[in-house]
1. With Cα extents along the principal axes in Å coming out at 56, 43, 31, pick the structure among P, Q it was computed from.
2. Work out which structure the value -0.34, -0.41, -0.62, -0.75 belongs to, where log10 I(q)/I(0) by the Debye sum over Cα atoms at q = 0.10, 0.11, 0.14, 0.16 Å⁻¹, for residues 27-138 alone was derived from one of P, Q.
3. Using the calculated result 12.0, 35 for Rg and Dmax of the Cα atoms in Å, for residues 91-154 alone, pick out the matching structure from P, Q.
4. Hey, FRET efficiency 1/(1 + (r/R0)^6) of positions 123 and 187 (r between Cβ atoms, R0 = 25 Å, to 0.05) derived from one of P, Q reads 0.75; which structure?
5. As an exercise: relative contact order in percent (Cα under 8 Å, 6 or more apart), calculated from one structure in P, Q, equals 23. Which structure is it?
6. Ranked on distance in nm of label points 7 Å out along Cα→Cβ at positions 43 and 219, which label among P, Q comes first with the largest value?
7. Can you spot which of P, Q the value 0.20 was calculated from, given it is FRET efficiency 1/(1 + (r/R0)^6) of positions 3 and 51 (r between Cβ atoms, R0 = 25 Å, to 0.05)?
8. Given a value of -13500 for helix-only ellipticity at 222 nm (-39500 (n - 2.57) for each DSSP H run of 4 or more, over all residues; to 500), calculated from one of P, Q, which structure does it belong to?
Structure P
Amino acid sequence: MPLYKIADLIVSMTPQYEKMCQLMNKYEVQLMEKADINITLSKQFFYNACMELSYLSLSDIENIYSLSQFSAQLAGFNGIVLHGSAIVYNGNGYIFSGNSGIGKSTHTQLWQRYFGDDAVTVLNDDKPAIRVIKGKPYVYGTPWCGDSYVNTNDSAPLRAVVFLDKADNNTVQLITNTVDKVYKLIEQSKRKYEQQDLNKILSVIDQLINTVDFYNAQLTPGITAVTAVHDVICNTKQQ
């Protein structure tokens with residue numbers, strides 16, 4: 001079975017359909033090692049899923065459920081998958097998170113337009129992974145990147161997570177309330193977990209809220225939103 005290196009973990013999976021074959025390609029490694037994470041979707045699984053989810057293509061089913069298995073097993077390695085668009089800027093990782101349609105990808109594109117593609121690398125435009133390793137948080141690109149196909153097989157120290165919302169004026173505020181941080185992280189990492197995995201997820205979240213800065217950002221759709229966010233999240237002394 002092919003092996004892939006995702007979030008500094010060896011992942012075993014045999015992609016069946018075009019989308020995942022294409023997306024997984026850049027993560028493939030030639031190693032003789034035991035996999036940390038095993039993703040298995042049988043023919044019987046696809047048959048059953050097609051019966052229940054006839055509105056989805058087989059390729060979409062593979063994408064959704066391979067991510068689900070990866071997310072559940074990642075919890076055992078001090079990690080979560082967050083719904084957001086992740087970038088690397090000046091050596092640090094930033095994630096712009098929020099509900100679907102709020103403008104995460106648009107905001108990331110504005111960063112690239114303002115600072116240039118050489119200065120801003122998009123790690124993942126939909127489902128970046130986060131791991132806490134030896135007390136330090138890192139954000140990773142993953143193959144699960146939504147419909148944009150934008151992802152990079154790289155990582156960076158995670159400095160901040162920014163929860164986006166739309167507004168008529170640009171306002172960026174540091175979140176200091178622990179309950180608010182936990183709620184927003186859970187809201188944007190929602191998946192179906194077994195109880196033991198949920199306990200691991202909560203442990204990861206507990207570590208993140210003590211090592212990463214979190215912000216609420218109410219933003220206009222224009223380029224001024226970039227400087228409004230940048231001037232706060234990149235110039236604030238990290239906790």
Structure Q
Amino acid sequence: MRAVQNFEQLPLKDSPVALLGYSGGALATSWAGAMAPTYAPELNIVASVHGGTPADLGLIAQNLGYSAIPHPAFGMALAASLGLEREYPTEFPVSENLNAAGLALRDRVSNECRRPIIIGGAFKSARDLSNVDIASLPSAQAVLKKNSLVDYDGVPTAPVYIWHGINDFITPYAPVKETVDRYCAAGATVQFRAYPLAEHFSGSLVGLPEAYAYVDARFRGEPAPSNCG
């Protein structure tokens with residue numbers, strides 16, 4: 001955002017900014033919104049909008065197969081783990097604890113996008129690919145906690161819109177609601193929308209129209225709503 005606004009050929013120096021993302025995109029969006037008050041206070045962020053937010057990485061890891069139970073979306077957990085390993089090679093040692101099948105799957109999906117990752121890891125678990133429960137290592141748990149929004153003390157100062165499917169089987173609802181409640185208690189302007197029948201994939205479809213409308217209203221200067229309390 002700084003780079004775009006500082007690009008002299010575009011007349012965006014004083015433009016308001018909105019953040020919007022879903023699932024993996026929500027991970028980036030939610031953290032950007034929460035860190036902006038201290039990391040980029042000069043940005044005029046008028047909306048921080050995210051849905052299907054991965055708020056608790058440790059819980060997600062357990063849900064997606066970092067236990068003995070296979071999961072249809074285990075590939076997403078493996079891909080996320082490989083990303084964490086790149087950032088924290090000592091604390092989150094995935095590759096050195098993989099067996100032959102795990103190394104083969106890592107090599108196949110480590111630089112792929114969503115579809116081959118999901119297909120390659122479908123209905124697998126960590127037990128299939130490793131003899132060590134990597135997510136239970138103290139150093140790995142510390143990394144997961146450090147990268148979990150629910151455990152981050154920062155609070156957005158920009159207006160926030162968050163939506164989530166209550167039946168989300170990939171990114172659990174409870175830590176998102178806990179984060180929303182903490183934001184509200186801290187005085188943030190938060191509009192929260194929970195979809196009772198939605199899971200992770202349908203949640204994006206049912207929630208995006210309202211999310212786009214929220215962003216449009218903020219760009220038009222309308223006061224941000226809040227349903228805190």
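None of the figures in this text is laboratory data; all of them are computed from the coordinates on show. Nothing here was measured: the structure is a model prediction, and the numbers come from that model. Cβ atoms are built from the backbone, for glycine too; each structure is taken alone.
1. Values: P: 51, 35, 33; Q: 56, 43, 31.
Source structure: Q.
2. Details: P: -0.42, -0.50, -0.78, -0.95; Q: -0.34, -0.41, -0.62, -0.75.
Matching structure: Q.
3. Values: P: 12.0, 35; Q: 13.6, 41.
That value comes from structure P.
4. Working: P: 0.75; Q: 0.05.
Considering all the candidates, the number was obtained from P.
5. Details: P: 19; Q: 23.
Derived from the structure labelled Q.
6. Largest value of distance in nm of label points 7 Å out along Cα→Cβ at positions 43 and 219: P.
7. On the way: P: 0.20; Q: 0.45.
So the calculation was done on P.
8. Values: P: -10000; Q: -13500.
Source structure: Q.
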